[in-house]
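Just so it is clear, none of the values below were taken in a lab; they were calculated from the coordinates. As the structure is a prediction and not an experimental result, all values here were calculated from the model. Cβ atoms are built from the backbone, for glycine too; each structure is taken alone.
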Structure I
Amino acid sequence: MAEYGYELRDFELDYRRALHQHDSDHFVRRFGVTSHEHCEAALGSATCGHYAGAACYGALDGLERLYVVWTSGQKPDCSRMRCLGDRGA
């Protein structure tokens, strides 16, 4: 896969978690990675625009990662992720 995007918005618990790979050339030049994540522990309030992320290996992998976050019943801890920059992007 050259590009992908998987996203979960949990309005009840007020968070967003997303896995993305897009514009690989730009991300490699700017951040040194091709895959990144988004994490908002308060929906709509990003403290970091892009976090380092492990590449997804297909739709089932992306779905499973977000399913585990969603079914845990807890917000993800964004502070444990490595911020790449671009605050609020």
Structure II
Amino acid sequence: MTCQQYYNKLIKDLEHSERNIIKQHKLLKGEKGYLDQNDLYTYMGLCNDLYSLVSKCDEVLKLITSGTVKPDDEINTIDLQEIK
């Protein structure tokens, strides 16, 4: 997988995560109209996953725009951790 392909995958995952959060928020609120404590923890977990994806996208974009890696360089996710 290239850096560009990995970045594109992260963007798709980010879009999916955002849609999932909206859908889950509606389901968790349900008929009661609010989030109870368990629902809130579930929702916060989904938001943390989203923020993690945003962070990964940001890091990959920084590596590409800084010239540390080229968009067509072959990588795996472990390589990205080593480059930091």
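Okay, here's what the table says:
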item	result
Structure with the greatest value (metric relative contact order in percent (Cα under 8 Å, 6 or more apart), set I, II)	II
Which of I, II yields -7000 [helix-only ellipticity at 222 nm (-39500 (n - 2.57) for each DSSP H run of 4 or more, over all residues; to 500), calculated]	I
Origin of the derived value 18, 52, 28, 2 (P(r) over Cα pairs in 10 Å bins from 0, in percent; candidates I, II)	I
Entry that produces 0.45 once FRET efficiency 1/(1 + (r/R0)^6) of positions 3 and 27 (r between Cβ atoms, R0 = 35 Å, to 0.05) is calculated, selected from I, II	II
